[in-house]
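What follows is calculated from the coordinates using simple rules that are stated; it is not laboratory data. Just so it is clear, the model here is predicted, and its values are computed rather than measured. Cβ atoms are built from the backbone, for glycine too; each structure is taken alone.
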Structure P
Amino acid sequence: MTPPHAPAPAPAPAPGAHVGTAEVFGPAAEQPDRVLVGPLRAGTPAPAWLYPHPDKAISQRATILAALADGTSRLSNLADCRDVRANLRALSGLGVAVEPLGPRSVAVTGRAVADIRARGLTLDVGNSATTSRLLLALLAGSGASCTVTGNELLRARPMGEVVRPLRALGADLAELGDPDRLPIRVTGTRLRGGEVEVTVDSAQPVSALLLAATAADGPVRVRRRTAARDHTERLLRWTGVPVQESGTDLLVTPRRPTAFDLTVPGDPSAAAFLAALHLASPGSAGELTLREVCLNRRRTGFLRVVEAMGARVEEIPRGGAAPEPVGDIRVSLPGPLTGTEVSGPALVQSCIDELPLVAALATTARGTTVVRDAAELRGKDTDRIASVVELLRAFGASARATDDGLVVEPSPLVAPARVDLPADHRIIFAAFVLAVLSGGTTELSGTAAVATSNPSALRELARFASVEAL
């Protein structure tokens with residue numbers, strides 16, 4: 001049955017047409033790798049409102065789902081970042097027709113998964129963990145035989161949490177290097193229904209299994225530890241694929257998705273970055289409004305954490321039919337921040353990417369801040385627990401790592417002359433917040449990695465601090 005929101009049929013792009021990402025996003029912005037960050041000139045007005053960068057997680061899931069959908073989907077306001085560019089290149093390489101429609105907009109003409117028959121290709125997805133895991137699932141039930149790989153950081157990240165349950169559904173996956181690591185060769189086959197278990201809290205393995213389940217020969221039940229971000233479940237239901245949720249279990253009835261129209265909302269992680277900069281700035285007592293943000297509660301834990309720390313937060317929902325709730329966020333700081341505890345799988349998963357920002361803000365809070373149940377951070381682009389602690393100490397903060405999190409004690413910050421940053425965008429965002437909090441001038445080296453998720457991050461930082469490329 002065609003859902004009421006499905007688009008009218010449109011002319012399909014030429015078979016096998018390959019999109020150039022520059023046609024969708026323009027040339028990739030050149031990112032300075034060294035910047036000098038200092039205080040703004042006195043009297044510079046604070047921004048009253050901003051639009052956060054579009055959601056990267058939804059962009060990647062939507063493009064891959066559209067590649068399998070029956071008909072032509074139109075996706076607008078895609079996140080312009082390295083991960084989404086790599087995602088579109090991979091789909092195009094598989095022969096999926098992707099047609100540029102304008103800035104950050106594409107038409108994707110889907111193919112039945114059995115009709116994806118590329119052979120012998122190596123799909124390099126750069127640093128995109130989401131794209132790599134979803135591609136493994138897409139290819140597992142296809143007619144293709146391809147290898148998925150990535151850059152050095154991605155090849156070091158664990159893939160067993162996806163590989164093992166996919167194999168339980170009959171997938172033919174072969175690690176070509178270290179066990180449970182990319183590169184992995186996928187020889188497509190018909191997947192079977194059944195029950196699989198995800199043994200980590202992350203949403204990416206769950207998303208991969210839900211995608212694979214759409215082409216299985218029977219229903220697939222996914223048992224998971226934690227109900228993490230649910231963008232894939234929402235998109236599947238939006239496109240007509242039955243997904244039932246019961247506690248931590250998900251049951252998918254195989255069905256090909258129906259083509260859809262989607263405008264990607266603002267990224268809660270990008271909104272958290274802007275909110276953290278505002279809370280760190282001298283103008284934090286005034287209101288900053290962040291517009292058209294995804295308000296999915298499983299992604300907005302950062303807002304609940306900073307509210308518990310003393311920030312004033314207001315969510316203003318907007319109307320309209322969409323798979324995700326969308327609205328504006330108002331944030332201000334009427335008084336000093338206080339320390340807090342961030343724990344429990346549900347809360348931690350709802351702000352897992354923003355925990356470095358929480359740790360940065362906690363350096364000037366009154367009282368101790370403790371993060372628990374976040375061991376997943378050790379398997380990201382870097383060991384983010386160790387990286388955050390090292391970064392905080394570089395600014396004079398008192399912080400220590402634990403097995404599954406960290407402890408931050410308030411202490412006076414000192415702007416270091418120079419900080420060498422790891423190639424981890426989340427750590428770099430936290431460094432920007434610390435630079436604002438410290439009130440001094442610091443050279444940050446390694447900033448080009450912000451392009452992984454938000455190439456506009458330095459431009460956004462310049463609204464709260466003086467930024468000079470070196």
Structure Q
Amino acid sequence: MRYLTQKNIIVGLLSCSPTGYILSEQPNIIYIFTDQQTATALSCSGNQDIKTPNIDRLANEGIRFVNAYCSSPLSSPSRAAMFTGYTPGQIGQLKNNVPLPDSIQGKTLGNIFADNGYTCGYAGKWHLPESDIPEKGFGFEKLHGHNDFGLAEASIRFLQRKHTKPFFLVISFDNPHNICEYARGQELPFAQINEPDIKDCPQLPYNFAQNPYDADIIKSEKQLRYNLYPTIRYTPDDWRRYRNAYFRLVEHIDTEIGKILNAIDQNKLWNNTIVIFTSDHGDGNGAHQWNQKSALYEEVVNIPFIVRLPHKKNGGTTSEHLINNGVDLMPTLCEFAKINIPEHCLGTSWKNIVEKGYDTKARKFLVIETLFNQSTTQGWAVRTPDYKYILYDKGNNREQLFNMKTDRGELINLAVQKKYIDIIEKHRNILRKWMSINQIPQQRKDISVIPSR
């Protein structure tokens with residue numbers, strides 16, 4: 001697979017300036033996303049335990065970003081970033097089921113596109129905070145509620161309409177989120193899993209064991225919230241069954257996505273339609289013996305991200321550019337649609353990257369923030385081209401540093417070695433500046449959560 005490499009990138013802080021490139025007409029945009037899918041849960045990523053031919057088709061005809069990350073590894077916060085352009089901590093959206101601030105009403109992504117001539121449709125899970133998208137208030141026509149059954153068909157009916165204006169269609173699947181019910185031994189709402197012989201289940205991941213200098217708050221969270229992490233009592237065979245169920249749930253959604261791609265074919269929409277595929281966050285999937293989200297492990301925050309341009313431009317390429325699929329979404333889609341980018345946007349448009357392979361204003365870093373589900377534990381990750389710095393607000397080994405070129409599995413915490421102090425301090429400074437610019441609140445105002453040299 002060919003690579004789009006970074007060229008002439010300068011250090012910048014979350015710039016969202018337009019590139020000035022103009023399409024001949026406003027494109028249709030189809031935004032497909034799943035819930036809780038890690039970046040490597042695709043056969044096009046080299047994973048031999050899963051088969052995703054339809055998503056692979058998008059990758060073969062588009063650009064796949066291997067360094068794409070969510071804004072926050074929890075459903076509502078991640079979605080808040082996607083549809084508002086703000087980072088979750090800035091607007092008090094670090095928990096599930098918190099209503100969006102009144103100041104944002106009428107200014108979300110659907111409102112902006114509807115106000116600028118687009119027909120906007122939304123099908124599937126909303127979770128901001130309602131499970132279904134409300135009938136009014138966000139600029140979208142509600143096509144289908146929070147139910148994977150019938151979701152593809154509802155989306156196809158929208159595609160079959162005679163559109164006299166460009167359209168923006170969001171298709172939001174719940175799965176593979178059903179892995180949460182699976183771990184708790186509950187009935188799965190939107191899929192069925194046939195348990196195979198254990199010898200037919202995937203092996204454990206190579207980073208199954210926690211590294212000896214992992215943040216101890218991870219273990220504490222697992223012990224305190226058994227309802228979220230029943231896997232604390234899992235045997236290795238239990239984990240293999242979990243991984244089998246997870247991959248089968250992704251395959252189920254891949255089949256549904258195939259129906260949508262076939263409808264795009266049948267309705268001859270490819271010539272002026274941009275298709276984006278991603279997920280709101282990942283899942284531990286057994287790495288470091290973690291299930292669910294919230295933690296800042298790579299499997300949890302690194303998500304799939306594929307962009308298929310009209311005429312398969314740059315199809316079959318893979319990019320290592322850093323992408324935030326939350327705050328970067330609004331400026332990018334606005335730029336594609338020739339809509340003025342709102343002044344509040346914190347993200348960086350990746351339009352030039354997918355069209356030209358580079359951008360002098362591309363990201364040099366990104367920040368991920370978390371508030372553990374049903375907890376008070378906060379954390380942040382700073383991802384730069386070579387490293388990932390993680391900071392939790394409490395506990396032993398709360399600072400972590402990993403070399404993303406040689407240790408993507410996060411097995412060796414470099415923060416315990418003095419020789420890396422300059423690199424750690426560089427990442428601390430990035431986080432300090434980011435928190436200051438975006439006015440990120442801390443739980444204690446008298447003590448800085450970021451350590452000093």
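For the reader, a short list of remarks on this structure follows.
- Origin of the value 13.2, where mean projected area of the Cα convex hull in nm², for residues 96-287 alone was derived from one of P, Q: P
- Identity of the structure behind 3.3 (criterion: distance in nm of label points 7 Å out along Cα→Cβ at positions 128 and 384, calculated), options P, Q: Q
- Ranking P, Q by FRET efficiency 1/(1 + (r/R0)^6) of positions 112 and 328 (r between Cβ atoms, R0 = 41 Å, to 0.05), the structure that comes out highest: Q
- When distance in nm of label points 7 Å out along Cα→Cβ at positions 176 and 256 is computed for each of P, Q, the one that comes out at 1.5 is Q.
- At a computed 175 (volume of the Cα convex hull per residue in Å³, for residues 192-367 alone), which of P, Q: Q
- Given 1.2 for distance in nm of label points 7 Å out along Cα→Cβ at positions 136 and 160, calculated: source structure among P, Q: P
- At a computed 2.6 (distance in nm of label points 7 Å out along Cα→Cβ at positions 56 and 208), which of P, Q: Q
- Looking at relative contact order in percent (Cα under 8 Å, 6 or more apart) over structures P, Q, structure Q comes out largest.
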